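Alright, structures below, take your time with them.
The numbers here are math on the coordinates, done by the rules we state, and not lab data. None of the values given here were measured: they were computed from a predicted structure. Cβ atoms are built from the backbone, for glycine too; each structure is taken alone.
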Structure I
């Protein structure tokens, strides 16, 4: 199986303590993997390392069998990795749904009419066409998560990194996100503490602790 992500003995220490050591993991093509662990174990930090947002670590990160050691080396693969943070509010760049979903395409130089058409199709695919002209900050938490996901998926990444995608959502919103993610054929690493959510989505589950990842 071709690996999308390979971690080799990744260790991270913040200003106070060693969060984790010797984290090794292979995530295959279109494989869905969940990472669980106690609060403060470093799950979000691990995702940020894989997303190219945190470079002060020891060990090796490989994307598609290419070793990544710097921002410059990561740049080639930036568009292949979609990162959904735990709190999406700070990541919206436009106030209106359709404009925000279009944004990444426009940033790549795609003409406005084409970007708009693709954004409309993405909203339809995720079942949120009715939100097209809504102000993002007036949406529910579940709606905001799906809009943020639309803005990521429209660029067609090969890897999704999802940090607590159902945190603070009601059961209906959670079920909708489960259905969306189950329909997507991409490599995924999902951080979550919701057992029922993980069981419906990820066949492989790992627990993060200070000594690495343990398959459970």
Structure II
């Protein structure tokens, strides 16, 4: 007797009801997929998903309360075997890299078609890292620029690059802290390390190095 294959357990974390229902209907309409939860917040996800043990979590970023990035970071420890697929309208570098650092396995924009969403779920289950083409290009460009010979910015961590980028925009320490969700003291620590790694003495020299001057 041949046993039927077990359906892939999928959880959705999305606060917009229409999108949540669309994803629910999309996955339940696919052979071999079973939606075990469709939730509207990270707080609900942290409470319910560890007991449901989904194999894939499709997570929005801009959620009420905690963000989807915080949700991935919180759930990753409790669900080490689960694949996390970000599903969002945001494609800025900060959110992309923060999501990947938090443990996201893929990053899909909401402009993706239904077939692309389903394919992304299959891909993360196979060990891949699906990304919308625009996001993937930004990731590749980022690492190419960091690894370019003579570019000392490659010595900076992702967070230090983010801080330096905001510094180059003219933001004050408090504004940088608010943008990144970190304390002013932490911002100062990052900037101190940036100065050391770039061998500069002040903000002007650091910004000039950022712009390749």
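Before moving on, here are some points about what is shown:
- Winner on relative contact order in percent (Cα under 8 Å, 6 or more apart) once structures I, II are ranked, highest first: I
- Volume of the Cα convex hull per residue in Å³ from the coordinates reads 123; which among I, II: I
- If helix-only ellipticity at 222 nm (-39500 (n - 2.57) for each DSSP H run of 4 or more, over all residues; to 500) is computed and equals -9500, the structure in I, II: I
- Value 21.1, calculated as mean count of other Cβ atoms within 10 Å over residues 10-17, assigned to which of I, II: II
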